[in-house]
Structure I
Amino acid sequence: MNNNLPTSIIIFGASGDLTQRKLIPSLFNLCRKGRMPERFQIVGYGGTAYTDDQFRQHLLDGAKKFASFEFTTEEWDDFASRLTYLTRHYDQVDDYKELDQIVGQWEGRRGNRLFYMATPPAAYPSIIQLLGHTGHLLENGSPAEAGSSAWRRVVIEKPFGTDWSSAHSLNEQIHKTLNENQIYRIDHYLGKETVQNILAMRFANTIFEPLWNRNYIDHVEITVAEQVGVEHRAGYYDNVGVVRDMFQNHLLQLATLVAMEPPASFDATALRNEKVKVLSAIPPLKDEAVVRNTVRAQYKDYRSEDGVKPDSMTPTYAALRLQIDNWRWQGVPFYLRSGKRLAQKISQVTIQFKEPPHLLFPGADRKITPNMLVLFLQPDEGIHWRFEAKVPDTAADMRSVDMEFKYEDSFGKTAIPESYERLLLDALTGDASLFTRADEVETAWRLIDPILETWESKNQPLAFYDPGSWGPAEADELLSREGRSWSKWDANPK
């Protein structure tokens, strides 16, 4: 940690599902690993009436159910002694003054504070405004990040707006109270070890970078598929849909990591500058271009889900074809797809290389299968490289074979931490590399808004697909028009 001051972690919405499932297990594991500040406390703030003991028991139940690690009673008791809870309102200034007094008394009026917004997004501006009004975000009367040894940071959960206008308005509202370097907009996908490994694979291995361009790569596919439906999120999801839920953040973020130029250094500013350059180089799809380059679809029994409107047009699946107009990627299509109730739960990036330009081998009666690099983000996390080899005892028959790296084989079953664990640690240490910046959020929305506007104007038909399939036929046609198809990876080809 960057100083020895006591650190308070205040979680707004602490009685909710996110805190029990993700935040507390992640903070607990950081504590077990000795990575938390030497002196810290966690203050839960919410509307549900809990005593401290009830709050601790609620979180212990969650840790037993959701934590990916085993722990002892002694470890939990040590961690739980740092947990307190306040039953308060989100819109009452006196409650924030009282919170300041309680935290200030514990820290001796001088300490670090990390505020986590685990509430519905509509509450963010009011909470941040009242934190600023009651002095939580200031140290010795001046902005904490502007020279004081103590710091104040605010972690904001997605969704960050529902379109460009709302995202821009939210940025303006919170910038009245916070400096940009105090704001940590979290996207848990960027905290995944396998997502971070995209950068390590590209920039720590000289074998890939000379090939990572339009001269050798035919196209890029990014797939985030879920087997489950909307489940208990139906009421929320039916007003959002797959593009707002997955593309504006997760899939576009993955695309930036795949496509970005090498940053000058591995710090937050340099890294995020390169990501914004990628987003800025993607021409927005408009009108007829949306119809040609996108597919929206819904699984067939979606409208019968509890909480879904019977005539809902909300897409549960989408596929997009995007271009990046720069020197490296000109002419290389990026295909992005995501959906619910699909055949398999999988997140992967597929780099499809070009076919060899000349059929060299005598007697070969087919085209040689192009090389393929697959980055499996989950499950079966790892990297697979498909290349061609001669079949023994033949004149020149070729067969696809693969080389693979699996995290579990190389580092063990428990090697990959929960993504929130990494992101919370980064927020505590002040590393914003894996958090999205204001201009990054707004640039992404500028790409998504025209697509949604065209869809909502009913100029783009809604397709349907069978649950358990890989999506609608229209998504296959999106690629087949150009002589391509979605990759089908077999890690054990026969």
Structure II
Amino acid sequence: MKNKFYVTTPLYYVNASPHIGHSYTNIAADTLARFYRNRGYEVYFLTGTDEHGQKIAKVAQEQGLDTLVFADRMVAVFKDLWQKLNISYDDFIRTTEKRHEDTVRWILDFLHKNGDIYQDEYSGWYCVPCESFWTQDQLIEKMCPDCRRSVEHISEFNYFFKLSKYQDWLIDYIKSHPDFIKPQSRYNEVLSFLEGNKLRDLCISRPKERLSWGISIPFSENHVTYVWFDALINYISAVGFSYDDKKFKKFWPADIHLMGKDILRQHAIYWPIILRALGIEPPKMIFAHGWWLTSSKGDKQKMSKSKGNIVNPLDIIKEYGVDTYRYFLLREVPFGLDGTFQEEALKKRFNFDLANDLGNLVYRTLTMAEKYFSGEIPQNIDKSLILANPIMKMMEGLAGRIDKAMLSVDFSSALAEIWLLINAANKYIEETKPWQLSKGKKTKELEEFIFILIEVLKKVACEISPFMPDTASKIEGQIKKDKIKKAPPIFPRIE
């Protein structure tokens, strides 16, 4: 079988419009998907929407809409953004789809029969926005420890999943799989949490009298499934678990689950334990990236609607273009760390990296090909002679260096490698002084010079295509088999 690569994003909650954080995860996943496709892998790239739970039912009610009608509208908003950002997903799953709901019910039934789900009375503090239960000692100043909003006291019968039963197994698994959670700081965080706390069993149901919007529990007509239990199952319901064994065996385990660091615990603790209880191996890697913060009067803050500091991806791409946005997010900060989003920094990247370096190289090279050879790409070249050229040698090892960076999910380093070649090619032009070769009628050297630069452009277009698909197409569109067709500069400077 061909190599496969299965990459997922989290399911985005449809209670509000997508923002920079959602776009960051999807651009990263898309870049990985495109990279592995380019390398000949059979790729399955999954994204989607999480549509159950109290928050969504509440927002729909406030807008006077049927909950599913509201969810349909929000799904259209997400899909529209993914289209505009060039997100090449293979599958978009919604938790309201039959294939997902049937799989969730199958799993609940299996775990219940196996004794991993039991009923008990719950009495404690409940946070509606987070849809989470908390004990008295977990509260901070009588508020939810996650969102710092008020909680309400609840007593009710619910169903619980035996997380605690598998705690020792998970600790051992993490210790014996050092690449399971990335980056290293998140690995350390999860392991120290597990070693320092006793896991409580997970409440996986909500009574229908309090919340009817959810997947009904097969062994209780009075309960629906807790949204966090339901949503995680999408990673296997999308690839056929419980209904398409061939597809499931082909793509599972997932090669990488990508997400923001705020939902690491659900993915690194709940999810592997659910899979263990089902007898399924865990994903190969869980990667929790950092947040994009905003800077106000020297203070770095997480973006939030209440603070009114959300960056809307649509505004940025309208002003600077899709590939500039993609490039900035992937290049500016090592993937895994927090970054500060500043428009000035984006402008700087545009003018220096994209206009001066890449755009200039493309335009200058094609202009010289027009000027010296009427747009014909020199063909009668002694390939053995030019292989010794330092630029050709640099190109030779480029794919391997990019592969190494991408294996570590290090987009910034992969792009830096490509830019080393771009900058070396610009320097090569300055040092070779083609205008002097032309003046001295050194046609052979001039042919080799243009040939090498065209090869650089082809290589650059190929290697940046996962990161900047439109830009790669624009470069490739100007280089035909043996002729060039120059277009205006691809990144005109912003003054």
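Every read-out reported here was derived from the displayed coordinates using simple, explicitly stated rules and does not represent laboratory data. On a predicted model such as this, the values are computed, not experimentally measured, just so you know. Cβ atoms are built from the backbone, for glycine too; each structure is taken alone.
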*A value of 3.1 was computed for distance in nm of label points 7 Å out along Cα→Cβ at positions 35 and 75; which of I, II is the source structure?*
II
*asked:* Starting from the value -9000: which structure in I, II was helix-only ellipticity at 222 nm (-39500 (n - 2.57) for each DSSP H run of 4 or more, over all residues; to 500) calculated from?
replied: I
*Computing FRET efficiency 1/(1 + (r/R0)^6) of positions 115 and 315 (r between Cβ atoms, R0 = 35 Å, to 0.05) gives 0.55 for which of I, II?*
I
*Which of the displayed structures (I, II) returns the greatest value of distance in nm of label points 7 Å out along Cα→Cβ at positions 163 and 419 on calculation?*
II
*asked:* Please compute mean projected area of the Cα convex hull in nm² for structures I, II and give me the label with the greatest value.
replied: II
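Who wins on FRET efficiency 1/(1 + (r/R0)^6) of positions 19 and 171 (r between Cβ atoms, R0 = 30 Å, to 0.05) among I, II, i.e. which is largest?
Largest one: structure I.
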*asked:* Please compute mean count of other Cβ atoms within 10 Å over residues 43-50 for structures I, II and give me the label with the greatest value.
replied: II
*asked:* Looking just at mean count of other Cβ atoms within 10 Å over residues 99-106, which of the labels I, II belongs to the structure with the highest value?
replied: II
